[in-house]
Structure P
Amino acid sequence: MIKYTCYAIVTLLLVFSKTLVAQELNCMVNISTQKVEGTDKRVFETLQTAIFEFMNNRKWTNYNIKVEERIECSLLLTINDRLSADEFRGTLNVVLRRPVLNSAYNSVLINYIDKAIQFRYAEFQPLDYSDGTFSSNLTSILAYYAYTILGFYFDSFSQNGGTPYYEKAQEVVNAAQNTSEPGWKAFESEKNRWWIVGSYLNPANSGLRNFAYRYHHMGLDMMYDKVDQGRASVSESIEILQKVYNEKPNLYILQMIFDAKRDEFVNIFADQRVPPMEKSNVVNILKDIDPSNSSKYQSILDSK
């Protein structure tokens, strides 16, 4: 696995100036090539550098963000097939973490694997991108996830705060409708890029975004000073998810949320200080929405 990190760069910048502003993302980029052993690996080294620079050196918003405030995220690109000298197919694991106020804890907002990754890239090829246009499948995928990361992130701090970035992600989707590569069209799958951003911008699914704000800002961010009040908001946010589930039980975004939050739900409510009735109510809801993981939620009640 190839690894690349910007921690050293960030450290140097902090030494020079604590007030220095920077681009928004602090995105770690890894590329796994174990499944294509025996081929020339130099192209993957330049690809990794190109992706890293594309995500981290580009200005994605109008905000001035300090170096130490950059948004922590990561991309793991796994190359499964080399279709030709410059064409590749694989998966992309996108992870986004968000700091909880007044704590050293980072809460996972996204832990998603995109299985429809196919693109062309030649060694040292520049990654060009302009909003509203389709230059290449690779840059469109990267821009899509940059904006989706920002949408998730800002939704967690303010009600519907991520709307401008979801709209940008939707522009990327719209511009990619004529490409032959997978992942962009509604009819291909209800778990792809088209459906993810579409679900968040659909007013009928407003509960998803209500959950994001109430769970993170009104819940986790409050728990440092007001544990019971913050946890009550977390409980209420889970009830919001139940309403979404009752209306649309097959909505894929619910699975994405649980993939990111499942362990965190357990950790919050397994605390001995949580009243038994509150535990029982939350466990019943979680088992209802995510029945395949009922045993995990049962551990909340079994904890002592």
Structure Q
Amino acid sequence: MTKIIVNAVSFLLTILLAFFLKKVGVLKQTDGERVSKIVIFSTLPATIIIALNGFKITSMVWILMSLGLLFNVFLIFMGYLLGRKRNAIERGLYMFNIGGYNLGNFAIPFVASFFAQAIPFIAMFDMGNSFMVAGTTQAIVETSSKQQKNGFDLRDPLRILLKSPPFVVYVCMVILALIHVKVPDFIIEPLSFIAKGNSFLSLFMIGLFMQVSFKKSGLATIGRVLFFRYTFAFLLALTVYFLFPFSHLVKMVLILILFTPISFLTTIQATQFGVDEGQAGFVSSLSMIISLILMSLIVILL
């Protein structure tokens, strides 16, 4: 338990360090974009390659991919029901933020520090999750609010995903697993060195993107969004634990995923939809602190 607490505190201190350096002017939020590129184009793909190298494709892989889609669709629908009597912008805030998981930049670094063997399961779930947060969620929100800009085109999220190095690596590693080919050691060894920086850089990036500016009038809405997000996470976690016929490891991975923070992509899409930038940024930032605490407790308890 001591190791779990130490790791959680280390994660939190890394996030707060980046946030502090931004606040005192040593770094800027735009530096977060540079760090993000380092993570997306180098450390995260390296981490995924190492985790999935030699991974065997089973029926569980396709189940987890499907759950990545289904959980998102369910939570978007619940967001719509909860916000159906509110204006389109507030309803959009519910729909964008009750679902959508930050897995690559948060869940994978978190889980890697405890049990790296669980990363492949997160990666499989993230393939379904990525399809939603890359544009499908935005299309559903716009359609339900009758604010469609260009209409939904299946090619839109696919174009975004095919430009995403982590997703491309997911696909390539699944293909290699299907044909039973492993990445040779002389490639894995240098990638291992690169992957070691993923946890720190991912968390440091989160700290640079954190926002605490918001309108006080929107505080109640932020509270409701977070309350419902984590209430549904708890209910789905109970369903997974007691009803799903999976191994303990897979159940634990799914439960941790359910409590991960709001995806950066849905936060950006929410602001494009018309949600106040400070409000969207603050609810996302607060979800990171809440998720870190809850995920640490889950590891301790399970």
Self-check item: Read-out Cα extents along the principal axes in Å, for residues 49-136 alone, computed value 49, 27, 19, structure in P, Q
Solution: Q
Quiz item: Quick one: Cα Rg over 2.2 N^0.38 Å, for residues 169-208 alone came out at 1.54 when computed from one of P, Q, so which one is it?
Solution: Q
Self-check item: Cα Rg over 2.2 N^0.38 Å derived as 1.05 - corresponding label from P, Q
Solution: P
Self-check item: Structure with the greatest value (metric percent of Cα pairs over 23 Å apart, for residues 145-240 alone, set P, Q)
Solution: Q
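P, Q: which one has helix-only ellipticity at 222 nm (-39500 (n - 2.57) for each DSSP H run of 4 or more, over all residues; to 500), as calculated, at -23000? Mind showing how you got there, number by number?
Working: P: -14500; Q: -23000.
The value was obtained from structure Q.
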Quiz item: One of P, Q was used to calculate distance in nm of label points 7 Å out along Cα→Cβ at positions 33 and 249, giving 4.7; which?
Solution: P
Quiz item: Where does the value 32 come from, among P, Q, when relative contact order in percent (Cα under 8 Å, 6 or more apart) is the thing being computed?
Solution: Q
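Values quoted throughout were computed directly from the atomic coordinates according to the rules given, and no laboratory measurement underlies them. Small disclaimer: the values here were computed from a predicted structure and weren't measured. Cβ atoms are built from the backbone, for glycine too; each structure is taken alone.
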